[in-house]
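Pasting the structures here.
Just so it is clear, none of the values below were taken in a lab; they were calculated from the coordinates. Values in this document were obtained by computation on a predicted structure and should not be read as measured data. Cβ atoms are built from the backbone, for glycine too; each structure is taken alone.
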Structure 1
Amino acid sequence: MKSSHVLLFVGILLSSWSSSFAGISNSLMDISADGTLLICSNRDSGTATVVDLKTSNVLHEIPVGKHPEGVSFVGSSKLAAVAIYDEDKIVFIDTIKGELVRTIEVFDEPYGVVSTTDGKRLYVTLDFPGQVLELDPVTGKTLRTFEVGPFTRGVALRSDESKLYVVQYYNALVSQSSLENGKVTDQWSCSRTDNLARQLVTHPTREKVYVSHIRSKITSIHGQGSIFPYVSVVDSVPGEERRRKRIPMDAFVNNQVTANPWEVDITPDGKHFYVIFGGTNDMYVCNTIDDDYRELGYVARLTPGLNPRAIRVGPKGQFFYVYTALDFTVSKFSVADNRLIQKTKITENPLTDQVLAGKILFYSALQPMVARRWISCSSCHPDGQPDGRTWHNPEGLRNTQSFAGLRWTHPVHWSADRDEVQDFEHTIRGPLMGGSGLIKGAVDPSLKEPNRLKSDRLDALAAYTNSHDFTISPFAKNGLSDSATRGKSLFESEKTKCATCHTGPVFTDSAPVAISAFRMHDVGTGNDDESEKMGPRYDTPTLLGVYRSAPYLHHGKALTLHDVLTTENKEDKHGVTSHLSETQINDLVEFLKSLPYEDPTNDIKSSGIKAVDF
């Protein structure tokens, strides 16, 4: 289809439907303004599914790209926008025909998408750079870019559409921007422990913003009391009395523990509020309380299915819908009595049976993984990404690492004390999680005896953990820049010795080999932490994807890549960089930011590095 025809077609879609409106907060699921269609992104399938809400039948399942996240109907039309996180694009779907009609390329990691009621503007959050894009859905042009802070995911429009609210993923900081001039006009920070906030919603009539997130208290040595679920309620009225209230969801109802809140929503009349928990597979139904104190009152607890990730209320406030990502269903409930009405299967399992079984365990805060329902593996490693935290572990300070490429970079842990993911049976049974475990009988406390092949469920957990891939750096979409090319030469030079340890296609000398062959290095950081028990030699991390994984080093004390090469490398033990000029340091940083600048898979296979299957 010619571009001019596409623009005309999109314009027709935007203008040909009723003037009612579905909602203005981001979600992995959305409902059309007239309440007839639902669209849901399927992260593992790489598809978006359209459901006829009158019949609960699936109309279309459309391939859209790798790891779709936020979706939104465009105004009151039947055109829907989908954020494709790993492919850096927004795709538009004609939900009547089930066809892709256009694509807009963006810089990196689009996550949340919302539309104005008239459908003339879209607002898209870019996770890694921490931006909001204002897009024209007809022309596909980016009209404005708002700089709102690092790692921004959640986005919502004020009811009068004069203000935009966003929340940062790693610190749950809420910002308000004026849509008149695009400037940040207010911010609401909270505790420094707040973490993993993906989404937020605004009250339809009151000046309230609701955010779900967790608390990550990194100073709890054995993890006890470190991770708890919260809903924060922001009073968005300007002035000295503005507040932000944190409501602990683990103590909300008779100390009934829940884990990993994912999304929230509110009915159009503002009376009913919902929060879902991806770790304990449940949700709370609440009443909103207009007293500026209690805010939420408990009504009911429901168990919609495995790993609920999206909650959406229909535009007429009669029904709400819950997407459970690991049984691939959308459940329809009555707002009046919370009764389950219908379950709709929206996609088939796209994973192997083993990887799916492992992913269910990874996201579970229930037995046999966890005793007290408070934590899951995904509480610190959601979707294989780090949580941006440096934890005070029993062995010392440990910065959470990405799982990308893990199957090629064993051993596991900065201390290289585990040569297989199956060794985390000790963590499951230990004081952190307190689960009953996945192996029948005792396990070798020395970690020397392999746990592989001792439990199908443990091997499944390892298979999922080892399944995460690298994505190409957004700084290398057009190849290496001149600065990065110069940095590459510096990186590979004998003088800097960077490539001595960060070698090969995975940029690490760590590999799946026998424990006796592990390569450990003293890079001068072991004495920086007085609580360290296992240093000063550490495993070499991969540099692929290092552009988005700050803070750096095992103790997280290097806030930038520039710090890694300068202030945190005073003795030249972590590469010889003290002789480099500021320009050369910047070139080296540009090269590091560009990794990976091409898909490393073929080079990995040809290099002879053996992947860990599970």
Structure 2
Amino acid sequence: MQFSAFSIRNMELKNQWIMLAMHTGFAKGTALSERDFAFYEERAKGGAAAITVVLGVNEVGALKGMYHADTLEASSLQSLADKLHTYGCKLIVQLFHCGRNESQKDHGTKLLLAPSVVESPIFRAEPKEMSETDLIQTKDDFAKAALICKQNGVDAVEISASAGYLLSEFLSPLTNFRKDRYGYAENKGMTFPLMVLQAVRDAVGNYPILLKVSGAQMLDGGYGLEDTIYFCKKAKEAEYIDAITVTGGWHESPVEQISYYVSKGGYAPFAAAVKKYVDLPVIACNRIQDTDTAERLLQDGVCDFVGSARAFLADAHFVEKMENKELYNPCQACNHCIMGVLRGKELHCAFCPEAGNEYLENQRRRIATRKEVLVIGGGPAGMYAAKKAAERGFQTTLICDETELGGQIKLAKLPPHKADLGLWIQYLTQELERLQVNILLGQKADKDMILAKKPYLTVLAMGSKPCIPDLEGLPETKYKLAQQVLAQSDFTEYANGQTVILGGGSLGLEVAAFLKEKQPNATIKILEAKSRMGEELGAMARPLIQELFRKDVQMLCDTVVTKLEGDKVFVKIGTQTMFVTAQHLILACGSKSVDAEDITMALMDERLSYAVVGDQENVGDVQTALDSVFELFSRFYLA
């Protein structure tokens, strides 16, 4: 069903997959660039029925790195539309105003405008309450931007009234304290958003207009689903809109929106409710990233289209691949992309460094050569390095001392919510087979083997190994490494006694969640020397820590372990020294790069080229590992 044609007003779409709006941060001037064209065109080639591009309605409403209608060279929209139409793909432009939702640093000297003076809990910047002049100008700017789109090849516009941006701020009693006709007390704050929709309709006439809403604000005291339905019904009855895109809450909502803590299609019931009461095509959003979820929602009548943004980011061709029943690079819902954009950075996918760099990749010609690239290591960096080397045209051999590929991802996929990491390894394995990479499993590469081959380039991607802290009493203490716990199959031992985990980074927290899933009765205490748990996880630490709290896992920060004595773990908290008992001790104290000095010295002695990537270069996460590989093959592809 998902690959069948469907229409919105007079716009016929070839299938029911719509690429939703993503702020890329790519804008450097006043016209869409080759980088933009390549990014969107690749996704049109990949099967999207329509692609949504974000446009600020004016300079004040645009985020950092966003094109806006005040200065846009409109002909570049026509150029993009022409490119997409070549592949039977429609162009939708989302008309956007950030309201209060950007940091003042990134917003520069421009004022942040909002219905009322209420700081964003994310950005902590005080906005200016919009005057009557501001409101009229903003309304007119929405209409002007819509007309520009219609006149320059764009197939439809979408009005953003979701996620805590400007128009949605009028709809909430938490952000709209106005006492005039635009206040929440007047028609539940709908007056100004409806005025904007009317102005857009008046400007474009018989032309598809989509409305994007959050099904509910998902904040205590905020607007609910019934309010959203009422707003959509009013807009539909006035014939202002032709379709509705329904997402979840706001960015500051305490519940997760699109991370791997959200079930596949978890917010589709919002779309179903809107569809039930508003007779218009509905696009469902949030964690719809696979064919089974999409088909279920469409077959059940939950929605008329399925929308995804980050699935198209992770693999530009994922719709085409799903239709052909091929493996694709699955979005891991890790939220690296979201966290980066909210910090004012360019859009980036942790598992697909090519995303946003298609214009560079298109310049790399693949030349068949007899020169060999040798990759040592079968983890993420090694697999990706072998893929890039083969794509560049090198005869590529990957040597892995384990009996299967995946490296530490084989363990990283085991904690709750992380199983899709296994699909990523399957995808990469398939890519290596397709590219005819010679894979040698269960073989340890040493300097003699490498020197005998005399490769054109050796890529060292041997990863990292666990750190063992230098603690008094540790050698005499029975302990397990976190990696050993993840790899074991019997967890009955943890049903009795207290388990103490040294280290409250991502590994320590995820091992605790893993143990609680395997042995719910386990008593677990995590000790962390830093003042925050899961510091490197950023915003993704919150749902994990909340989950551990619910499962009665104790977490102690600012707690320095000083020594071990039998089953006693002595700690220092401030100036106070005490101990906790540990019948089971688990070390999650970070990692250090594998030492390969004997290989690198031998390669230098023979004047053979080599590169070090991934954890072996700098211990980090998957994103830093893959980025290091991408950077290597961006500057080194054929001599």
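If you line up 1, 2 by FRET efficiency 1/(1 + (r/R0)^6) of positions 414 and 494 (r between Cβ atoms, R0 = 30 Å, to 0.05), the top spot, with the largest value, goes to 2.
Of structures 1, 2, which gives 26.6 when Kirkwood radius over Cα pairs in Å is computed from the coordinates? Considering all the candidates, the number was obtained from 2. For the read-out helix-only ellipticity at 222 nm (-39500 (n - 2.57) for each DSSP H run of 4 or more, over all residues; to 500), a value of -3500 was computed from one structure; give its label from 1, 2. Among 1, 2, the structure yielding -3500 for helix-only ellipticity at 222 nm (-39500 (n - 2.57) for each DSSP H run of 4 or more, over all residues; to 500) is 1.
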